[in-house]
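Presented below are the structures under discussion, each in the form of structure tokens.
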Structure I
Amino acid sequence: MADTVHTRLAILGSGPSGLTAGIYAARAELAPIIFEGKAPGGQLMGTTDVENFPGFPDGVMGPKLIMDMRTQAQKFGATTVMKNIESVDFSDPKLLKLQTEDGEYTAEAVIIATGATARWLNLGQGEEKYWGKGYTACATCDGAFFRGQTVAVVGGGDSACEEAHFLTRFADKVYMVVRRDEMRASKPMQKRVLEHDKIEVLWEQNVVELHGENKLESVTLRHSTTAEETPLEIAGLFMAIGHTPNTKFLDGVINTDERGYIDVTAHTHTNVPSVFVCGDVADHRYQQAITAAGMGCMAAMDAEHYLTQG
């Protein structure tokens, strides 16, 4: 791309937040460009049935939901490009610069909707084979698929305890796989799981292998001290070892908290007046498709207000 391309509004990310922002911004005749990245759609692209997104009483496949939202944004005038933003220059808030792998774009306003990536075990054995097929990172999203079955949660913090407790609504048995001989979770959260008759904590254990033909059927555990390995038959394995917000490309230009999530100064505003944020890249608490979409609506309206009224 030889010449710099200019747009009034650039949206970085193509998950529920970015696409919702695109729908609202396009309907406001801002003609946004949505940078989808090399793997469009965010985490929903690896989700089979989405049963908790309003308007779909029979559920909807994650990729279909994303593609329908994408089509809707395009229908109203949004342009989608399959490019990654590699770096940014926001030194001039009136002319924001975005560098892709093959050229520069400029924008009068930017919405960051790059999401967060669930941390995997990084076993080096093709974990993607089981992603969405028993291997997941969202009990709220997928817990209902494991009614009457045995599942495990990896992690020892508050979020792991919350996930394990939530899963007891559906599963008959919930294991917590904790790599140390103690949890990092708060005492009230520990008490909540340790006293639950459906939850069993497996101390000093690490998941080292996943097994199954077309879906996850079992895992191999390795003891942290003795290195002894034991099999564990489960139908679902839930990662609760955190998410990594996709903010590295910003290189400190936008303020973030100690975990890397973008700081929201008010509503969807950031420390740069022409840059707005929505979705999981700023939300480490809820991380749901519907909350991301709602925040995408807010960001588009805030960006529109900035662009039309200053």
Structure II
Amino acid sequence: MKGNSSATTAQDRSAKSESINISSGYLQTIYRRLSLVTVLLPFLGTIVAIALLPFAPVGFSEVSLFGLFYLLTMIGVEVGYHRYFSHRSFQAARSIQALLAIFGSMAAQGGVIFWVAHHRRHHQYTEQEGDPHSPHLHGQDLRGRLLGFWHAHLGWVLKGEISNSTVFAKDLLRDPLISSINRMQHIWVLVGLVLPGAINGLVVGTWMGALQGLLWGGLVRIFVGQQVVNATNSVCHLLGARPYRSDGKSTNNVWLAIPSVGQSWHNNHHAFPSSAIAGLKWWQIDVGTWLIRGLERLDLVTNVKKPSHEMMASKLR
């Protein structure tokens, strides 16, 4: 009986894995290689950009391009991929949906459907078997904690696991506009690299200017954005405050609030995942909310969801 029970448990786990993952070895191999390239190229580009500083100092145009494209792509990820497409925390005009999906794609963190499927799966299985990037499933000793941090921050990306979009993102698969943008994800990544290079080349008037634009507005910007978003999975499930009861060990981390445009109020988010407002206190800086409220005043965004005071009080620890 014990042997049969073990076999049944293994079969159950296999069935669960099949339902939440695309388990094709060929597809995972392809995506694992693609993930390595997506992580490695921005890292190498950042090293080159730093190495060039003594010969080609960064000027106002390079800093401006980094800031502009960083803000656009992080808004695409946090306001678009996260708050809108993953959680439907507000309603948006089709033009806004398209822009958010395109800007998010330029961040080189996967297409919108891939990203949403992973994130919805994370919420369904938070800190349990099936969570794609929990740092708490590798043991509680020092080795387990270090392995958990690595897995949550970058290991899960390099693993090449593909969440089943037909289970977790069926609504997006049925949307012709979003599906089309998703299929062109590699094009948007290239646009996000070429455009700052072309702009800076025209502004500075040299090939070195074009290279600097490509590096700082493109590869360095992608590298920094990847680290900040990945830190939500690692740091914001390990370090910080937990004012609200939620479905896991998510935390609020004030140090990441500005670079993450509000994503690091992660305990707030896990307590109220359908809220469009991440910074629930007046002092919690949330650039994503400022944008949503601004679009709301222009009637480009409606039905902005936020928990009531009673709901927040009921979940306080």
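Each of the structures I, II was assessed by FRET efficiency 1/(1 + (r/R0)^6) of positions 182 and 262 (r between Cβ atoms, R0 = 30 Å, to 0.05); the largest value belongs to II. Each of I, II could give helix-only ellipticity at 222 nm (-39500 (n - 2.57) for each DSSP H run of 4 or more, over all residues; to 500), but the derived value -17500 comes from II.
Where is FRET efficiency 1/(1 + (r/R0)^6) of positions 62 and 86 (r between Cβ atoms, R0 = 35 Å, to 0.05) largest, in which of I, II? All intermediate terms of the calculation are to be shown ahead of the outcome.
Working: I: 0.85; II: 0.60.
Greatest value across I, II: structure I.
Consider the structures I, II: one of them gives 1.04 for Cα Rg over 2.2 N^0.38 Å as calculated from the coordinates. Say which.
Values: I: 1.08; II: 1.04.
Comparing all candidates, it corresponds to II.
Please compute FRET efficiency 1/(1 + (r/R0)^6) of positions 174 and 286 (r between Cβ atoms, R0 = 30 Å, to 0.05) for structures I, II and give me the label with the greatest value. Before the final figure, lay out each step's value.
Values: I: 0.85; II: 0.45.
The maximum falls on structure I.
Each value in this text was obtained by applying a stated rule to the coordinates, not by laboratory testing. No experiment lies behind these values; they were computed from the predicted model shown. Cβ atoms are built from the backbone, for glycine too; each structure is taken alone.
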